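What follows are several structures.
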Structure 1
């Protein structure tokens, strides 16, 4: 999941495909990944932690009024499981809640991306975001409320066992180190529970459009500094993926063997 990206002016940066989890199988970093981070001047990740809870919330609406009594009881149970307080759950954007509830366990401060951020901060590296925090949490706001509720209801129908099974499938794919396989499994699992037209629209918003913006930011910053870019593995492969987009921007992008000795020095 580690890729070396050489800018047209010779600056060397690295792309590292992550999985947003604290699973110790994922968080055990290979030596070349650690060395790449150590040698880089600037750390970049998808989005920096936000402190404003209103970016997660609907305006002038609440979920209790939009759902059936049975669905609302399910939401309260899952909100408690994911450490969301009642007020947050009542006003959270349905699309964002669906993504949160589809995880088999609560989000963790020790997820891989945050682990890498802590390592970069410990080395006093400059830290930059690939996306504005507010923009990131508005990704699917233009879905209709019915579409957002379709997402949420699809997740509410899933059992804990189904979520755990899909999670294990995705972890196994990630551990192969193949971003194309990981992205394909991720897409299959997500698309499988949603109407086709809804998933098609979501895919454009979650991957294609974001990749264009992130690639442009990486390409600009990568001519100025040596970067270590931590980004979800699904963003790397394909015609609209970061690897191809950076190549189109004049970068030489090649995979780094995680078993190979690391020799780059800035």
Structure 2
């Protein structure tokens, strides 16, 4: 089932004001209800390559896998939906491709990338992430961070060594503890949630969240709620206004109406005539 008229999607990636190259990559499919964002790392353009491999692999993998999934089924071992398992599998494939590429070229040794994926299906959604790129949800005028940073600083916050405010001001907040492509395997956080009409979801690289506060992000989302493109542009503008020290990538998805999955003969009927 196409989600083109159910989910509004926009995305912008910007070099910022300091970096010479953009190591972020973004991609989306309104038809699949899929958004992918990656923030690469590594010298000699390794970050650019890693993030591009991740985004391309995940998009291609899911474009093939998702149409074959029967809605409403779960994996017996994990309890996650088959859609979530497909997302996890796609990220693992991207991880191996990046890892093998870095092994085969000394220039790109150690390259890797963060990844955050958002997939809508059957009035639900799956969030998958690795690293410190984030996903936020705006629901009923309240902004909530839905992902937990995979950083050394976040682990210290969890253990009580820092308060969240102290952590936000630390110079070491970008030391990631997980990344796609660094090793031959990767741990992926998965989250499944119900999607409600009028929800707005924000995927972003740390080039946004290192520059502007969650309070400002919330204000911008409230002020531009009816115009996603302007919201996107304002988030980028504000990040640059506050220094633009890194590449800045922002993707937005807004649920405009319910999108229950068709099933059985009804699904095949709609597939034929859609």
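What follows draws every value from the coordinates through simple rules; no lab data is involved. Note that the structure is predicted; figures quoted are calculated from it, not measured. Cβ atoms are built from the backbone, for glycine too; each structure is taken alone.
One of 1, 2 was used to compute Rg/Rh (Cα atoms, Kirkwood Rh), for residues 89-152 alone, and the answer was 1.11. Which one was it? Only one of 1, 2 returns 1.11 for Rg/Rh (Cα atoms, Kirkwood Rh), for residues 89-152 alone, namely 2. Comparing 1, 2, where is distance in nm of label points 7 Å out along Cα→Cβ at positions 81 and 105 highest? That would be structure 2.
In terms of FRET efficiency 1/(1 + (r/R0)^6) of positions 161 and 233 (r between Cβ atoms, R0 = 41 Å, to 0.05), the structure with the greatest value among 1, 2 is 1.
Once distance in nm of label points 7 Å out along Cα→Cβ at positions 137 and 225 is evaluated on every structure in 1, 2, the highest one turns out to be 1.
Given that helix-only ellipticity at 222 nm (-39500 (n - 2.57) for each DSSP H run of 4 or more, over all residues; to 500), derived from a single structure, equals -10500, which label among 1, 2 identifies that structure? So the calculation was done on 2. Using relative contact order in percent (Cα under 8 Å, 6 or more apart), single out the structure from 1, 2 with the greatest value. Max of relative contact order in percent (Cα under 8 Å, 6 or more apart): 1. Could you tell me which structure in 1, 2 was used to calculate distance in nm of label points 7 Å out along Cα→Cβ at positions 1 and 73 as 1.7? Attributed to the structure labelled 2.
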